[in-house]
Structure 1
Amino acid sequence: MTAREPAGATAQAADLIVAYLEQLGIEYVFGVPGGAIEPLYDALARSSRRGGPRPVVARHESGAAFMADGYARETGRIGVCCATSGPGATNLLTGVACAYDNGVPLLAITGQPALPSFGRKALQESACTGVNTLGMFQHCTRYNTLVSHPDQLENKLANALMRASKAPRGPSHLSIPVDILRTPLATSRPAYDLDSLLQGNVLIDEEQVRALCTAVAEARRMVILIGSGQGCGEAIEAIIKIAELTGSLFVTSPDAKGLVNPRHQLYRGVFGFAGHASADLALRNEPDLVLAIGASLGEWTSGAWSRDLLNERLIHIDTSEEHLLRSPMARLHVRGNIRSVCERLLDQLSQHRAPMALDRGLADPEHMLQDRAKFVSDATPVKPQRLMRELSLRLRPDTRFFADAGNSTAWAIHYLQPHDRRVVQQPDYEARAGVQRRKADAGWLRVLMDFAPMGWAIGASVGCARANPGCPVVCITGDGSYLMNGQELSVAAVEGLSVIFVVLNDRALGMVKHGQRLAGAESIAFELPAVDFRLQAESLGIPAHVVRSPADLDALDLRAMAAHKGPTLLDVHIDGEEVPPMGLRMKVLGSVR
């Protein structure tokens with residue numbers, strides 16, 4: 001589908017950009033307007049009137065990039081964000097860097113003053129003759145260019161969109177002077193059919209797949225590690241069937257926990273940061289084969305480069321060459337479309353063996369948890385473990401959870417255990433509820449593993465809710481992250497988005513505080529002031545509640561909040577003395593006392 005010509009006006013270069021977004025089904029552009037990017041907003045205004053892509057105005061450019069990130073994770077489409085020149089572009093950088101390190105497809109568009117003013121100290125100039133934002137984006141993008149002539153725009157835009165989508169995925173950046181954006185065009189109809197060009201690659205190496213099938217068939221005890229790499233979500237049904245057919249235990253990396261049902265009989269929990277002892281034991285119990293599928297094998301996803309995983313028993317399956325380069329010790333690397341590889345393996349196995357007999361009842365995942373007594377504790381202030389339990393049990397199965405950097409991530413990875421319906425033995429709640437299906441690679445829990453900025457979850461949850469307003473979204477964030485990026489709640493209010501913002505209020509930068517204590521370091525610079533976040537939310541017209549005890553928590557109707565057409569804030573006073581499961585991070589820092 002392409003955009004119609006703007007009525008009663010000559011098409012501009014900015015209209016061509018919007019036409020390509022419309023062709024790809026992209027409904028929203030997240031950003032903050034400004035003079036150097038104004039022609040793009042003019043084009044979006046014209047587009048909005050005819051039902052095409054429209055702008056969502058963030059409160060800070062980093063929040064706009066986080067929203068585009070959340071939109072991309074939910075829909076599988078490219079997330080689009082924009083900013084004006086100079087400080088607008090530099091504010092966007094953190095969110096773009098986050099998308100780069102986490103493999104999220106993004107298009108970032110930043111403005112520049114008019115080309116003739118380059119080098120003349122124009123306001124907010126950020127070309128090579130000013131504060132060189134193009135140079136800054138060079139190190140955190142898959143494609144990065146200045147459009148210096150109108151005839152370059154279409155080709156560079158097409159390249160940017162393709163590079164963002166193809167493995168390895170990540171952000172592309174176009175820096176466009178304002179006079180280029182205003183250039184009159186004979187037509188704004190796209191010359192390229194990018195929708196077909198961006199279809200996924202299904203090619204696989206047949207020789208490697210044959211070797212994989214032989215190794216799996218000969219294995220006596222296999223463990224599967226599921227990562228969150230490109231294609232893992234689409235392949236999850238085949239992966240679980242492989243586990244069931246071979247009777248293999250499976251574990252997930254922290255960022256892939258949301259792809260599986262935590263109550264599956266063969267699941268042994270999270271391996272890596274904030275993970276479970278049962279997952280460590282599964283890999284330590286000398287399996288003769290470990291199948292790592294879509295695992296990035298960074299610090300948090302490899303158990304701090306654990307020798308229980310990274311050894312000659314490993315077979316690594318991935319679309320990304322960058323991931324495969326982190327496992328040189330593996331006995332076999334299989335590069336290709338993960339779903340195609342897994343379905344081919346499943347076909348081969350099915351021809352030679354019957355499925356293992358499994359108890360189809362649901363397992364109780366609580367046996368994996370540390371401090372199980374605190375998971376049900378009635379103590380005041382609220383134990384964060386108890387909070388995770390209540391969020392797990394009392395929200396719809398199709399809820400999307402976002403956990404922010406810091407303690408929020410650790411508590412969610414270890415303790416959040418919702419009744420998910422994603423895995424094949426359960427009925428599909430989302431189809432029955434008539435809501436938009438979640439994008440295949442996006443699970444019910446979304447966390448950051450590598451470049452992990454505070455406040456990401458606040459913006460990302462807004463972007464997710466904007467992409468799929470039929471599903472409830474829960475953002476678990478700390479008071480430190482909220483004080484950085486909490487202004488983005490007002491975007492959810494303006495857009496009428498159902499997001500529950502859960503603020504873990506302990507008056508501290510929690511991971512800093514506990515890290516200092518665990519390391520025996522000086523206790524300094526972690527305190528935060530006492531803030532009544534309810535009052536701040538109510539000043540924005542957002543309903544809010546202070547939760548000081550489990551009784552307060554029990555009194556809340558979380559499902560009604562999730563159905564409310566607009567955000568709700570919970571200011572939860574948690575027990576700040578509870579230490580999150582962060583021992584792996586301390587080990588890597590070399591600072592465990």
Structure 2
Amino acid sequence: MFRIRKISDALVPANQNAVHQVFDIIRKQFSAVKEEKIQEIADQLINPLKYKFSGILIVAEDGKLNVRGFAFILFMPDKRFCFLDYIAVKPGKTSSGVGGALYERVREEAQLLKTIGLFMECLPDDLSLCKNATLIEDNKSRLAFYERYGARPITGTSYETSVNEGDDCPPYLVFDNLDKEVVLHAKELKTIVRAILERKYPEYCPEPYIKMVVESIKDNQFKLRDFRYRKKEVPAEKRNHKAKDKIGLVINDRHNIHHVREVGYLEAPVRINSILKELDKTGLFSVFTVKNFSESHITSIHNRKYVEYFKKVCDNMPEGKSVYPYVFPVRNASRPPSDLTVLAGYYCIDTFTPLNKNAFLAARRAVNCALTGAELLLEGHISVYALIRPPGHHAETSVFGGFCYFNNAAIAANYLSEFGKIAILDIDYHHGNGQQQIFYNRKDVLTISIHGHPSFAYPYFSGFADEKGEGDGTGFNINFPLKEHIKAGDYRQTLKSALKTIKKYNPSYLIVCLGLDPAKGDPTGTWPLSASDFRLNGELIGQVPYPTLFVQEGGYRNRSLGTNARNFFEGFWKSKYNNIE
């Protein structure tokens with residue numbers, strides 16, 4: 001098994017390791033490439049102004065982060081096209097579909113960038129151009145592979161002319177229209193060819209050569225070569241496309257085992273059902289199966305003693321019985337009580353978050369949902385919604401509370417932080433004290449929370465504007481505490497400020513703690529947001545250009561809960577996915 005992910009930050013250790021493995025593959029598979037050109041790839045990933053293109057590295061790796069193949073793309077936004085510079089699998093092993101999966105991911109990336117198409121070079125399958133007969137069969141196989149996707153050489157130009165007289169096997173320029181009805185005109189193709197030759201080969205192709213090739217491109221003379229290795233192009237709808245034009249949906253399918261039946265307990269299973277009922281109407285979601293992840297992901301965030309206590313106390317609870325914390329040993333926290341029910345107050349911040357038989361199991365499954373969503377982002381999905389309960393954003397390193405036991409968003413953020421910077425945006429009515437406490441000393445995870453001021457809103461003790469982080473994390477925790485009674489327009493202006501800060505931080509991934517309790521009439525809030533307000537907020541978040549994981553938090557007015565969720569994601573999809581061809 002392998003996963004495919006895009007490397008957007010080449011400086012974090014996990015990505016540096018992947019880049020070095022890619023270099024090794026290039027050395028083995030492309031022996032003619034000079035070492036300085038190989039090393040230059042790392043700079044091309046982070047310095048687009050210098051090269052006049054953005055380098056995009058996509059790797060296929062196994063569960064141990066061993067790179068089994070890679071693709072390197074040059075994206076030239078001013079000309080609206082992508083150029084596939086390298087694609088290769090690790091030598092000495094069968095590909096097991098790695099090459100095909102990589103190319104499909106490359107096509108998806110080019111589609112998401114809204115390019116006119118994907119260009120690449122392929123060595124010729126014509127003996128008049130390639131005198132080395134031993135290469136011809138390999139060249140034929142490669143061109144036949146690309147033909148499966150409709151990609152073919154552009155004929156009728158001088159592109160396949162050697163730069164130096166006597167050179168053998170000058171490449172074809174191959175074009176993949178990405179399943180769109182694209183008609184290339186000479187003027188457009190000229191600018192594209194010039195950009196390729198000048199930016200990819202600045203030291204190799206002299207201006208007279210470039211001018212000769214560009215001037216050979218004339219309307220009614222160039223075209224895509226007829227299919228040579230198959231009778232006709234495979235219809236687009238029959239190709240193996242992933243559902244990247246939909247929002248991934250991961251549902252805690254075991255959430256209802258955690259059902260506290262006491263009158264007035266708001267965090268009930270009906271919340272998930274209310275949301276799902278409305279989401280099903282949209283057609284915007286693609287459901288994914290929950291994967292199981294090691295408990296080490298939890299203990300990398302939460303204190304091991306707390307995790308062990310939570311597991312043990314739930315396992316020992318009688319079916320149908322709940323224990324609420326009632327003793328809080330703050331005066332002598334170094335000597336916790338031995339009785340498991342009394343010990344609840346040692347690990348809790350309030351008196352209304354119960355422990356029961358299935359709380360641990362439901363919370364554990366919610367963590368797996370969030371991590372599954374994070375994994376889908378690594379595989380290239382634009383966005384994923386982890387529809388889960390119990391929620392998590394009030395859970396700190398060693399305490400639970402506010403209906404929260406494990407901090408799902410923080411665990412996912414910590415997992416993703418191995419691959420780049422992370423921003424967490426908490427838009428629940430209540431302060432995300434959990435993320436703040438967990439990441440307060442870290443700069444690789446930016447935490448932002450928009451919430452009711454702690455002078456009147458839970459959890460009361462955190463969420464003040466002057467809480468900005470400590471040590472390395474100074475300046476990377478930002479709170480927007482708002483008044484008890486606000487207008488929807490005030491909220492939107494605050495959200496715009498938060499998103500502006502996120503853009504400045506420029507994370508690799510964004511996690512949104514999606515609270516629906518800012519809604520009008522929510523029993524835990526005081527704000528007036530309507531369905532149309534949630535739609536507008538979704539549109540704003542959809543405008544930021546980062547892969548996004550939504551993790552469900554609060555929202556307790558079941559009459560409007562699903563409608564607000566549907567409107568939020570319809571707005572988000574409109575901004576994020578509209579015009580993806």
Task: Read-out distance in nm of label points 7 Å out along Cα→Cβ at positions 20 and 284, computed value 5.1, structure in 1, 2 - done: 1
TODO: Taking 22.6 as the value of mean count of other Cβ atoms within 10 Å over residues 484-491 derived from one of the structures shown (1, 2), identify that structure.
DONE: 1
- [ ] Identify which of structures 1, 2 gives the largest calculated value of distance in nm of label points 7 Å out along Cα→Cβ at positions 68 and 180.
- [x] 2
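The value 11.2 for mean projected area of the Cα convex hull in nm², for residues 28-203 alone was derived from one model only; which of 1, 2 is it?
Details: 1: 10.0; 2: 11.2.
It must be structure 2, since only it matches.
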Open item on the list: Starting from the value 24.8: which structure in 1, 2 was Kirkwood radius over Cα pairs in Å calculated from?
Closed with: 1
Task: Which of 1, 2 yields 5.8 [distance in nm of label points 7 Å out along Cα→Cβ at positions 52 and 380, calculated] - done: 1
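None of the figures in this text is laboratory data; all of them are computed from the coordinates on show. Quick caveat, the model's predicted, so the values are computed rather than measured. Cβ atoms are built from the backbone, for glycine too; each structure is taken alone.
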